[in-house]
Structure I
Amino acid sequence: MEKWRVKEIAEQGKKVVWYFVPRWIQEKVRKRVEAKKALHELEVFQNNRVSEQEVRAAMDQLEIKGDVMLHSSLVEIGNIQGRHKPFVSYLQEHVLDKGHTVLAVAIPIKGYTEDYLKSIDRFDKDAPIAMGVLATYYAKQEGAIRSLSPTHSVVALGKEAEAYTKEHHLDKWPFTEKSPYYKLLERNGSVLMIGAGIKHMTISHIVEDMLGDLYPKKIYEKKPHRVDIYKDGKCVYKGEYFAHSKWMSAFQSDIHMVECMRELPSTKVVKLGAGEIVSINAREAVVCLLEELEKGNSIWGRAKVSEECRVKSEKWIERIKNL
């Protein structure tokens with residue numbers, strides 16, 4: 001058995017056990033973990049000074065062209081001169097000023113989307129953003145538009161901001177052809193991970209909605225949640241939205257997928273401070289995920305793939321390659 005498979009099984013086992021631990025114990029453990037994480041982040045900050053010149057030199061190595069979707073965790077890099085400003089300045093020059101679009105994943109909460117949807121009855125652009133300083137920064141910029149999917153919203157700034165975001169709330173699932181994630185695929189954009197690990201690459205979920213009921217894992221809840229979508233103070237859409245199942249989240253493991261993504265021809269990984277910045281072509285990433293699924297590998301562990309699923313997957317691969 002491959003080493004990654006052994007690690008995957010061990011990771012899934014821990015998550016399943018954790019799922020059944022009483023919630024009050026989980027909360028106590030979570031507080032201790034967060035305290036240790038805060039100490040780790042402080043240590044990283046104190047021991048890793050990163051200049052603006054180092055940021056620009058690292059970004060140059062990624063050779064960014066076209067639209068970019070951001071995931072960021074600057075605390076994993078260290079004490080960056082100007083914090084987020086060197087990245088903002090670079091993306092302004094190399095993306096926005098070139099007529100392209102910057103997108104930042106603006107998911108409203110850390111944790112289970114199921115819990116979040118149960119806690120709200122309306123959603124608008126002012127909902128919380130739990131995805132780092134860059135997403136928060138772009139959401140506040142003039143001309144920025146936030147998609148109104150209540151589970152996996154995206155902030156867009158640039159030439160195609162409206163086109164990327166305007167339809168996202170019209171489907172019950174967050175990664176369909178109406179989503180910014182699929183539209184990034186159409187426009188041959190890239191995913192940029194700044195300090196955030198590849199395992200956090202949200203676009204990896206797109207294959208689930210591409211394959212729909214044929215996807216071998218039932219990752220969504222059985223029933224959707226009713227949420228009213230508001231814009232400029234008015235309800236513009238009464239929607240129903242599915243959340244990822246808490247139970248299935250216990251099986252999510254990205255060990256093998258991260259290894260596959262790092263080996264793609266388009267992937268560029270650059271060391272910066274205590275962390276990395278990574279650029280991955282969206283089309284290559286999704287094709288890789290579909291090809292791995294055909295082998296029985298998914299981010300939810302081993303999968304028994306039907307012949308119908310393989311046929312549909314092959315059609316998607318051909319379609320993506322012909323975009």
Structure II
Amino acid sequence: MSKLLRLGVIGCGSIADPIAMLTRWTRGITIAAYCDVNVACASSLAAKYGGGAIYDNYVIMLEEEDLDAVYMAVPHHLHYEMIRAAIEKGLPTLTEKPITRTLAEGIAITRMAEEMDIPVGVNYQYRYDRGCYALAQHAWNGTLGEIFYARVNLAWHRDNGYIENAPWHKTIAQAGGGTLITQASHLIDVVLWALHAKPTTVYGQTASKRFLDVEVEDTALGTLTLENGCVVQIASSMAATPEQPVTIELYGEKGTAIYTDKPRPHLTLRGVKARHVMPPFFGVHALHRSIKGFRNWVREGEPYLTPARESLPALAVVEAFYQSAESGKSEMVNTDF
């Protein structure tokens with residue numbers, strides 16, 4: 001088997017551009033085909049990053065191309081059918097988060113992938129971020145002692161183009177939600193990974209403060225309780241002006257760990273000292289390490305940090321959060337997977 005991974009890209013919009021660029025910097029992987037319903041987008045990306053076959057139908061691409069794996073960057077409601085089609089073709093898949101629009105679909109895809117032994121990963125690239133990786137390591141190795149509570153804050157700013165250029169963002173049927181599922185789920189995933197405890201209950205509230213003609217929230221605030229008693233405060237918005245750095249804070253009996261992504265991703269320890277921790281391999285950015293990690297998983301059998309099953313707890317929390325916002329009361333998190 002060739003060590004070169006021939007990748008097919010499905011969805012050639014904004015996030016696919018840096019992925020294609022970073023793929024060119026990654027030894028052992030090449031993009032062999034590009035697919036988008038807007039064929040001009042596929043053609044433009046291919047011309048920019050070294051060519052490849054062009055398609056406007058992913059089913060035909062999966063049939064005709066000699067691919068080793070697939071990368072997907074498409075609206076959330078398309079994830080389930082497209083990942084399923086790739087699995088049926090025996091193709092390892094890396095998808096943008098969330099794994100699917102709903103938890104039920106995510107569980108079904110995960111079980112299918114595991115039963116057929118096909119690698120399916122979710123690009124929660126913050127796990128490959130230097131600061132977030134160190135945060136998790138210090139939580140696991142006892143640097144902070146028992147962790148009492150945590151806070152995550154995502155205060156981003158999105159202008160009208162965010163909706164106008166991608167109208168699927170504004171509907172529940174296509175996006176599944178707003179800032180919580182699309183943006184804050186990255187941070188929820190990191191916290192759950194670091195604290196290594198099952199989520200139990202969520203109390204959440206959502207609102208649309210900036211975008212009014214939409215079905216989804218641009219602001220979400222709530223609390224998450226874990227089975228070990230740790231409480232996580234969650235704040236997420238795309239209506240902040242000006243945009244603020246992302247932060248994740250862990251407060252423990254021995255000390256505090258604070259992650260921020262500005263001016264560059266880094267972790268600060270307060271009250272404790274510990275040796276510097278680095279991600280498992282080099283990369284110029286968390287996205288770069290995520291791509292390399294996926295390639296190494298498929299070709300070398302090295303563990304990828306976010307296989308499909310690992311992505312389910314964050315999606316379960318998001319789903320329970322939305323249920324709570326609708327019911328006005330605390331809701332149980334479904335962890336029956």
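Throughout, read-outs are computed from the coordinates displayed, never taken from laboratory work. All values reported here derive from a predicted model rather than from experimental measurement. Cβ atoms are built from the backbone, for glycine too; each structure is taken alone.
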Checklist outcome for this item: Structures I, II compared on mean count of other Cβ atoms within 10 Å over residues 151-158: the greatest is I
Checklist outcome for this item: Structures I, II compared on FRET efficiency 1/(1 + (r/R0)^6) of positions 23 and 143 (r between Cβ atoms, R0 = 41 Å, to 0.05): the greatest is II
Next on the checklist: Using distance in nm of label points 7 Å out along Cα→Cβ at positions 159 and 311 for the comparison, can you identify which of I, II gives the largest number?
Outcome noted: I
Next on the checklist: One of I, II was used to compute helix-only ellipticity at 222 nm (-39500 (n - 2.57) for each DSSP H run of 4 or more, over all residues; to 500), and the result was -10000. Which label is that?
Outcome noted: II
Next on the checklist: Quick check: 4.3 is what I get for distance in nm of label points 7 Å out along Cα→Cβ at positions 247 and 279, calculated from one of I, II. Which structure matches?
Outcome noted: I
